[in-house]
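Chemist: In the part that follows, the structures are each spelled out as structure tokens.
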Structure P
Amino acid sequence: MKQSLDQLREDIVFTDTLCEQQLTFHSTWGIFSPRQIDAGTRLLLDYIKVKPTDDCFDLGCGYGAIGITLAKLAPQGRTLMVDKDFMAVEYANKNVAINQAGNARAMLSNGFQHIDPHLRFDIIASNVPAKVGKEMMSVLLHDAQHYLKPGGEIYLVTINGLRQYMKRNLKEVFGNYKKIKQGPGYTVSYARRDTS
């Protein structure tokens, strides 16, 4: 029993290819999808469009799969990852170092609560938790709109059950909405901040 407990406390380590980048991730029990990249994250990354100079924001980063991939796709930009779970932030920063993504960092924040109000991003991406709650979702979307540069884009992946909810809310906050892709379990939603 002692040995198996010690094994459970060891880092979970796996390698995967995301957007043609081979990445190694360390994670631990208690963080979302610790043993592999989940289907929602994979779908989001399959359809996100990133320019090399983009400044990116990974909202609810977990151990950093989305944010580190974005950092690799935008080497001339900066990527900021946030999570409200201190273990997720610790592992995201560990994975930044392991994958030599020097233009990325993770910090503790409940949504945008601890983010410098003057920062602006070209892309905000999130694998939205199914149980986020409508109050928090409203705060997150309005904050995201504030933190996007004019013409900036938000990509969200949710379970299919939240598809219509995201459509309504993105239209309300951004004035536009596009369904990028619907898979068997997840939908990638998109909106753009107007340029004014």
Structure Q
Amino acid sequence: MADTPAASYLVLDQPGYAEFKVKGSRFIGEALPVSSVEEAEEALQRVRKREYDATHHCSAWRIDPAGREFRYSDDGEPSNSAGTPIFRQIEGRALSGTMVVVTRYYGGTKLGTGGLIRAYGEAASLALDAARILEIIPRKRLTLRFGYEDTSPAMHLIGQYDTVIADTRYSEETEIDVDVRVGDADAFSAAFVESLSGRGTISPTS
């Protein structure tokens, strides 16, 4: 069964950064926009290279809105004490296209599993709070063709939906390229045919 397209989804548009200390350990949280697993891995390597003398570089990322591409790593910390709380911050905000790396410089005092979970989760949360989040609305482009006499009902219909007019061309008939929410495309097409009583045509734009 094909996946139902999301009405909208959230991505990281610009990075976020935060840092703090807990019992001498320094935690640096970085939230980064990524579009693929390869891009996430490259970003992690850049952080590792820059913070080469840090104790740990724990991370998590979620690529696609459906949540099929994700990963998290404790990078040597006790199991589920770092990667999991970082990932929960991404997942809890329903973000995709997002990676968070939390770098730790050990301060000499052990925090225990509970302390690590809190510290890594907080670092990820603060980094994401500092980032800019963007809502993406998947759209489908449709081309409307109709005569001059049908301009009024066609424009009225366009105004009833969440649409973006991409282009308008005039010749013997009017052609309008409209970006419609993917989930509204079928209903919009049916409404166009009904509004113009079968006059004009509507088709996907190749």
Structure R
Amino acid sequence: MADPNHAETPRSLGDVAKALQGCRRCGLWAHATQAVPGEGPAHAPMMLVGEQPGDQEDLQGRPFVGPAGAVLDRALEAAGVERGRAYVTNAVKHFKNEPRGKRRLHKTPNRGEIAACRWWLDDERRLARPRVIVAMGGSAVLAVFKRPIPILKNRGRAFQLEDQAQGFITVHPASLLRMPAEADRLAAFEAFVRDLKAAHALLA
């Protein structure tokens, strides 16, 4: 697929990572340190899609290395899924944020920004060729399925996607961090682990 911002279609995930740094498909690049490409093996059986890079991801240039990434890593380990065998990425590749003093507060990407960045996610899907794609949270669901789908009603379900992969819906790990009660966080974590186990079982 040709991108008007670039002369050549990426032929590898490495090409995608390099080309992303020059992306101007929406305005988010202007307030981010760098674009954050996905990370994982060239032909990963499972792809995990989140919303966007956070503060630490923006600074380090890697997906899911901040607090939500720590939750994801613990959940993957509990589910018996090796992160190194999955391709981990986001629906939007630049950190959308609002400066607040010395801090940068997360802002949810809008539909236009998700649509503009879908070109890159589609290339990652084309090149990684995952058999199962786990959409974590509303932005990821919109990017993967190209339409909003209620998460709580459909989490844990598998959907056939147009590229023959199985699409799977669950919550974003960051949502667990926002729960004030420890008992609620524990229950939500266990449910998240069950979802990851079910998604991984689709590979059997």
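Read the figures in this text as sums done on the coordinates, not as results from a lab. Bear in mind the structure is a predicted one, so any value in this text is a computation, not a measurement. Cβ atoms are built from the backbone, for glycine too; each structure is taken alone.
Chemist: Rg and Dmax of the Cα atoms in Å, for residues 11-122 alone computed as 12.8, 37: which structure among P, Q, R?
Modeler: Computed on structure P.
Chemist: Using distance in nm of label points 7 Å out along Cα→Cβ at positions 51 and 75 for the comparison, can you identify which of P, Q, R gives the largest number?
Modeler: P
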